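Colleague: Dropping the structures in below, format is structure tokens.
The numbers here are math on the coordinates, done by the rules we state, and not lab data. As the structure is a prediction and not an experimental result, all values here were calculated from the model. Cβ atoms are built from the backbone, for glycine too; each structure is taken alone.
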Structure P
Amino acid sequence: MDSTGPIQPQLSKPAEMRVHFYDIRSQYEDLRQPIDRAVLDVLAGGVFVMGPHGEALERDIADLHGVRYGIAVNSGTDALRILLDAAGIGPGDEVITTAFTFVASVETIMQTGATPVFVDIDPATFMIDASKIRAAITPRTKAIMPIHLFGQLANVAEITKIARENGLKVIEDAAQALGSTHNGVAAGKFGIGAGLSFYVTKNLGAAGDGGLILTDDPEIRELCRSIRIHGMGVERYYYDHVGYTSRLDEIQAAILEVKLRSLADWNARRAEIATQYLEALAGVPVTLPIVSPGNHHTWHQFCIRTPRRDEIQRDLKENGIDSMIYYPVPIHFHAPYRHLAEEGSLPETERAAREILSLPIHPHLTDEQVQHVARQLVVSEAALKA
């Protein structure tokens with residue numbers, strides 16, 4: 001990769017170029033033969049749930065994160081819901097988390113009967129501000145749920161310290177943090193367990209929904225394995241818990257196993273693209289993402305901040321460049337969750353929702369496309385300042 005350095009504003013319009021935010025089709029074309037073969041093997045074998053592909057995926061993802069157990073489930077949302085149940089979270093409990101997240105993080109807490117307690121975010125990372133956690137702890141606090149956003153881990157060192165000092169459980173929302181580490185330690189090692197997502201657009205995405213629970217705790221593992229199948233115990237049709245139907249089907253597991261072999265290369269390409277953006281946008285009046293000390297970032301998203309977010313997004317779209325906003329509305333602004341926090345009570349969360357913009361960073365982007373995105377952003381910013 002050639003380093004181009006900061007891009008200077010230019011008035012001439014570059015040649016037409018379309019830049020998609022995701023490119024699932026190219027990913028499939030790259031792996032068409034092994035994916036098709038894996039799917040056909042499942043169909044021919046006649047084992048469609050709880051089979052060898054799911055078991056292999058559980059082992060491989062657990063090994064990748066250095067944990068003892070993986071429990072494959074139907075979605076990342078189910079992974080969090082089942083893990084919360086296994087952790088004994090329920091009515092009367094409080095779980096400290098943030099309102100800058102996808103709704104699944106919060107709705108799963110409420111589904112247990114517990115109450116989410118929001119702490120504001122660190123504006124540099126968009127993740128929970130660990131310095132504010134202690135003030136949110138009450139006698140009802142049972143757990144902390146850090147949300148590892150955009151490909152790197154939250155401040156796990158401070159969070160786990162606070163949890164130990166206060167007898168709290170840590171439940172990691174690692175839906176966007178497959179393969180992410182802090183000081184070489186992966187998500188899933190900092191609490192009783194972590195929930196992963198294999199939704200289509202994740203770094204490792206299924207051909208539909210999928211999720212997985214990581215844990216080192218054998219009791220949590222057995223509880224999760226039971227809860228995902230109606231609460232069934234060791235003996236068939238004997239039930240020990242109230243559970244769910246949340247089995248990852250074999251076709252999805254087989255597809256994920258094929259894609260897993262390419263994950264390291266895909267993440268390396270994401271890192272290359274992030275470096276190109278950081279170099280090309282140096283000096284541009286937008287706030288660029290940081291990598292927290294000790295973190296290995298897998299670049300699920302590349303998020304900039306600017307008060308001119310909406311105008312820039314519109315300008316990018318007019319020039320054939322997709323972008324996304326994660327997340328445009330804080331959770332406590334939505335009707336089912338307004339009672340959890342007043343508007344204005346989480347200023348950094350609310351400001352981030354107004355300013356954040358995610359640029360394309362999927363591994364099938366060409367260098368030319370990356371430079372086109374950066375160049376257009378530079379031109380847009382210069383025009384808006386004029």
Structure Q
Amino acid sequence: MTSEPTPKRRLLIATDNFLPRWDGIARFLSEIIPRLQEEYDITVVAPDFGVYEDPTITLVKIPLSRIWKVGDFRPAKFKRGLIRDLVHRSDIIFTQTIGPIGSLAIKESKRQRRPVAAFIHSIEWELVPKAMRTPLLRKYIQVLTKRIARSLYNKCTLLIVPSSSTEELFHWNAIHTKSRIVHLGVDTVKFIPLTPERRMELRSQLGFLETDIVIGYHGRISREKDLITLLRAFSRIQIKYPNSKLLIVGDGLESIKKQFMNRHQVILVGSKNNPVPYLQAMDIYCLTSLTETTCLSMLEAMSCALPAITTEVGFVRNYVRNGINGLFFPKQNPYYLARQIERLIADPLLRFKIGENARRSVMEQFSWDKTAEGIKDALDEIGKR
């Protein structure tokens with residue numbers, strides 16, 4: 001007699017960001033979900049950002065709100081009854097955010113006594129206020145967001161955090177739920193540097209000359225990314241290096257995008273499902289963010305052996321070693337950023353060494369397989385309680 005195979009556990013992934021809207025969370029889930037499917041029967045509940053089909057998962061879409069909008073992001077509607085039913089039919093809940101979907105999933109999991117793990121992609125009380133225009137509103141929203149985050153995360157069974165600094169920050173802010181550190185990963189086979197010959201060919205295809213100095217950024221165009229500091233630094237660089245170009249890969253707030261449009265040597269290519277060729281065409285990568293946890297796009301740039309200049313934010317300050325595999329500059333300081341860019345332009349050997357060390361750091365420390373194993377262990381831990 002053959003024994004029946006053990007049925008897979010039912011995993012509900014509740015997220016307020018998902019494909020086809022590409023961002024760090026969507027890219028994270030696109031890597032993690034296939035690696036969890038051997039052990040879990042997966043249902044994803046997410047906002048309806050458009051056409052996306054994956055026959056290997058059950059995808060439940062929730063319409064977007066017509067009322068609310070935060071920066072460039074329009075959240076899903078609150079569908080308490082739907083979330084309640086999905087939680088009831090699941091063994092484990094895995095949340096990604098505390099928007100309408102994530103917050104309801106956490107509350108329903110607590111009410112129904114279902115184990116729930118939350119992956120911390122961002123510090124909400126730092127991120128959300130920066131999407132607001134007025135300082136007074138930012139202050140009010142920061143206090144409110146921190147209270148909401150504290151209440152919700154203290155209802156979780158486990159927090160999965162990307163770094164020890166995030167773990168410490170949560171503890172300092174009276175979030176006492178047990179936590180486990182799981183670093184993000186990078187596909188180092190996909191995000192690779194090119195040979196000089198292949199790189200020259202690619203740059204030509206993208207419209208760049210061999211003599212161009214391409215300074216770039218990949219990610220969301222939003223207030224917390226502080227891309228205006230990058231634009232101001234680039235304006236200074238142009239004076240001394242007229243062959244420099246600024247390449248922005250991403251989409252977001254129209255009010256910010258307008259400041260980059262029709263600028264000499266500034267190129268906006270929009271959001272790309274495959275950003276690899278654009279990263280490979282860059283000479284220098286800049287991250288001007290005011291807040292981050294790990295910053296997946298930064299790791300992807302480093303994996304392409306790009307020398308990166310960044311603010312000292314979140315876990316970035318731990319995996320970047322100044323002058324070894326990257327360079328730091330103070331937040332909102334375009335003058336110092338311009339000096340760091342000029343330093344790399346003037347010294348091609350330094351660019352090469354920093355880029356080479358950057359890729360080596362990523363290959364040694366960041367792997368999607370390791371990330372998935374860490375998440376499986378975390379979900380197994382709460383699933384056995």
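Colleague: Looking at structures P, Q, which one was distance in nm of label points 7 Å out along Cα→Cβ at positions 35 and 171 calculated from, given that it came out as 2.6?
Modeller: Q
Colleague: Can you tell which of P, Q yields 0.95 when FRET efficiency 1/(1 + (r/R0)^6) of positions 43 and 211 (r between Cβ atoms, R0 = 35 Å, to 0.05) is derived from it?
Modeller: Comparing all candidates, it corresponds to P.
Colleague: Using relative contact order in percent (Cα under 8 Å, 6 or more apart) for the comparison, can you identify which of P, Q gives the largest number? Working shown, then result.
Modeller: Details: P: 24; Q: 15.
Evaluating relative contact order in percent (Cα under 8 Å, 6 or more apart) on every structure, the highest lands on P.
Colleague: Still on this structure: From P, Q, which structure was FRET efficiency 1/(1 + (r/R0)^6) of positions 155 and 283 (r between Cβ atoms, R0 = 25 Å, to 0.05) = 0.00 calculated on? Numbers along the way, then the final one.
Modeller: Numbers: P: 0.30; Q: 0.00.
Going label by label, the one that fits is Q.
Colleague: Here is a follow-up. For FRET efficiency 1/(1 + (r/R0)^6) of positions 75 and 299 (r between Cβ atoms, R0 = 30 Å, to 0.05), which of the structures P, Q scores highest?
Modeller: Looking at the calculated values, the largest one is P.
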